[in-house]
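Please go over the structures that come below.
Quick note: the coordinates plus some simple rules give every number you see, no bench work behind them. Here the structure is a predicted model, which means the values were calculated and not measured. Cβ atoms are built from the backbone, for glycine too; each structure is taken alone.
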Structure P
Amino acid sequence: MLTDHSTKPDTRERILQAAFTVLSRQGYENTSMKDIAEEAGVATGLAHYHYKSKQHLVLAVLEYVCQKVELGMPEGEAGALQAFEHTKTMMREMRDTHALYIQLIGVGLHDEAIGNGVREFIRNDRANVEDIARQVLMERNADTAPARPIAGVVWAAVLGIMVQSLVDPEFNVDEAIDTLAAMSLSAVYTAGPQA
C-alpha cells in the first residue's frame, strides 16, 4: 500500500535524480529499475508507480538533462558570445550529463520512444541556436535566411566538440569553442548554385 509519503513530489524527484546518477554511472543497457529504486531508497514497485517503465523514466531523465543545458534567450552578437562562453562552462562542469546525453542519442537510434525524445531535444536546441543566429544577422542588417543552416552547423560542431571532450582528455574544449565562435560570427554566407 502506498503511503502519503511515497506519493509526494520529492519521491518522484528523488527517483529521477537516482536514475540520472545510475544511468550516468552504469549506462542505459546496464541499468534496471531495481538499480534506480535502490539508489533512490524506494521500493522497485514505487519507482514503477511513478514511471511505468525504464523507457518512461529515461525520457524523464532526458527532459531533465535538456533543462540543465538550456541557454536561455541571449540576444544578438553579445548574446551569441555569452552562449559560447556558457557552452565552455557546461563542457567542463557537466561531463556526466553530456556522456549520458551522447549515450541516449545512440540508444535512440534503436529505440523509437527514446529516439523521439532525443529528436525533440535536438530540434528545440537547434531552434534556439537558429534564433540567436537570426538575431545576429538582423543586427548586421543581413539576410536572415541562412539562420537555419548556420544553426545546424553550429549545433553539429558543439556536439562534435562534446564527443571529443569526452573521449580525449587532452582535447582543448575552450580553444575549440572559441574557434567555433570566431568562425560562426565572422562567416559570410552566400548561397551556392541551386541544383
Structure Q
Amino acid sequence: MLKKIIKISLLILVFFFSFLVKAESVGYETLSPAQPTQNPEKIEIIEFFWYGCPHCYSFEPLLEKWKKNLPANVEFIRLPAAFNELWSKHAKAYYTAEALGIVEKIHADFFEAIQSGKEKLDTETSLAAFFATHGVTESQFKEAYSSFAVDSKMRQAPLMASRYGITGVPAIIVNGKYKTNGTLAGSHEKMIEVMDKLIKEESTKK
C-alpha cells in the first residue's frame, strides 16, 4: 500500500514538473476553455493590475512604450484586480476615472502617488482630494464614484479575475486564449515578447 502511494505521488510530481517546464518554455498558459472577447474583430489584450503592486509599477513603463506601437487590429483593455478591500478601493478609483473619462490623465499619477509618494488613497475623502488635483470637483467625483456604472463594474471585477484564473498581477490575457505573467515569461521584458508573439499568431487566424 505504501509503495502504491509513493508511486502515485511520484507520478503527480512528474506531471506537475512537466507542466511547469512546458509553461516556462513557451512563456504562457493556454486557457481552457477560451473566453469570449468584447470585439471578435480585434485581438484583445487585457492587463490585470493593482496600483499598490510594485511589479505592476515597474511593468507600466514597458507597457506604455509597447502601447505606442499598438497594431490597428489590437484592442488593449485594463482591468484592475479586486482581491481584497484595499485592492477594491483602488479598483473603484480606476473605474471612477473611467466614468469621468480621465483614465489616461490620472493613471500614471495614481501609480506614482502610491508607489513613490507612499500615499494610501484608501478612503473616499483621500480619493476625492486626489481627483481634485486633476481638475475634478467634489460633486463630479461623488456622482461618478457612486454611479451605477462604477458599481456594476465593481461587482464584475472579482468574477473577471476568476474567469481568467488570475491569482496575481501583473497578468496579461491574449485574445481570451492565453495567459502570461512575470513567472511564466521569466521577466517583464519577456512578457512583452510573448504578447507580440501571440498577437502575431492570432493575427494569422483572422
Which structure, out of P, Q, was semi-axes √(5λ) of the Cα gyration tensor in Å derived from, given a value of 37, 17, 15? P
Distance in nm of label points 7 Å out along Cα→Cβ at positions 61 and 173 - highest-scoring structure of P, Q: Q
For helix-only ellipticity at 222 nm (-39500 (n - 2.57) for each DSSP H run of 4 or more, over all residues; to 500) computed as -19000, the structure of P, Q it came from: Q
From which structure (P, Q) was relative contact order in percent (Cα under 8 Å, 6 or more apart) calculated, if the value obtained is 18? P
With FRET efficiency 1/(1 + (r/R0)^6) of positions 117 and 141 (r between Cβ atoms, R0 = 25 Å, to 0.05) computed for every candidate in P, Q, 0.05 is reproduced by structure P
Given that distance in nm of label points 7 Å out along Cα→Cβ at positions 93 and 133, derived from a single structure, equals 2.7, which label among P, Q identifies that structure? P
